[in-house]
1. A value of -30000 was derived for helix-only ellipticity at 222 nm (-39500 (n - 2.57) for each DSSP H run of 4 or more, over all residues; to 500); which structure in 1, 2 was it taken from?
2. Given a value of 28 for relative contact order in percent (Cα under 8 Å, 6 or more apart), point me to the structure among 1, 2 it was derived from.
3. Which one of 1, 2 has Kirkwood radius over Cα pairs in Å, for residues 25-80 alone, as calculated from the coordinates, equal to 13.8?
4. Give the label, chosen from 1, 2, of the structure having the highest value of distance in nm of label points 7 Å out along Cα→Cβ at positions 33 and 129.
5. To test your reading of the models, identify which of 1, 2 gives 2, 9, 20, 25, 22, 16, 5, 1, 0 for P(r) over Cα pairs in 5 Å bins from 0, in percent when calculated.
Structure 1
Amino acid sequence: MIRQIPFLIIVLLFFVSSCGQSTQDENQLMRDRIISIHDEVMPLMGKLKSLEKKANQEIKSLEDEENANPERIVELKALVVDLDAAYEGMFDWMHQYEIEDGEKSPEEVKEYLDDQLIKVTEVNSQFKEVLAKADELLPT
């Protein structure tokens, strides 16, 4: 029995280290997924600002007309707010996202990355929704 103790310790250490490696691998996959969502949204930043500028120009043009449609102006102003919110939402997410794990345990990193996946997915959804709204409201 005493001869088996070193073997059991080695098996236990191997098991513990392989679990830690598995969590680290999962964390890397999660980080890659988060960055992939970021990379899908990031190229649309310029488009958001371009659409915001276009909406503001149309608002100004409508406000200069005597018989302007007030509902249209309200719709466009709401679109401008939504476009800016999506743009700022991306910057807010990027500024708070931590690339390094620091002193966190793999389990703490996993929890952090789960939260970040939710946040970046929300940013992605916000972008898609506001772009669809802009497609409806702004003539091409």
Structure 2
Amino acid sequence: MKHKLNCILLIDDDEPTNFISNMLLEDAGCSNHIQIEESGKGALDYLEQTALTGRNGNVLPFPELIFLDINMPAMNGWEFLEKYSQSILPQQHPEVIIIMLTTSINPDDKLRADCIPLVAGFANKPLTDTLIQAIMNKYFVTHQV
């Protein structure tokens, strides 16, 4: 039986990008929850608190899919990956798919991402229906889009 992802996490400091990505993901109907964090630090805080009870009494969902921007102030995507990899989270949730979604046209960024085992893919912004479908087909074949 096919089903939606429990949660998708968008990590990007750009509000308009988050708005568009959120709309596309909602329209695709591929997730029960879309969490947006505008910083790497905020994303790490969210991930660490997923086992805690949320404000409305619901448990915060851990994402199965993370879209990660590279260029963010304070803690960029690379720094996020370093901190995340040093935590226990990847061992607790090895099924998480991390896609770097960026405006970077630097080929070194793609090469660097390819060398990080936690990173499943690298794509250029903006997020599109086609990209969502390709990711779902490649990594989540039992889930519905």
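Bear in mind that the values in this text are calculations on the coordinates, not laboratory data. As the structure is a computational prediction, the values presented were derived from the model and not from experiment. Cβ atoms are built from the backbone, for glycine too; each structure is taken alone.
1. 1
2. Going through each structure in turn, the value belongs to 2.
3. 1
4. 2
5. Value 2, 9, 20, 25, 22, 16, 5, 1, 0 for P(r) over Cα pairs in 5 Å bins from 0, in percent corresponds to 2 out of 1, 2.
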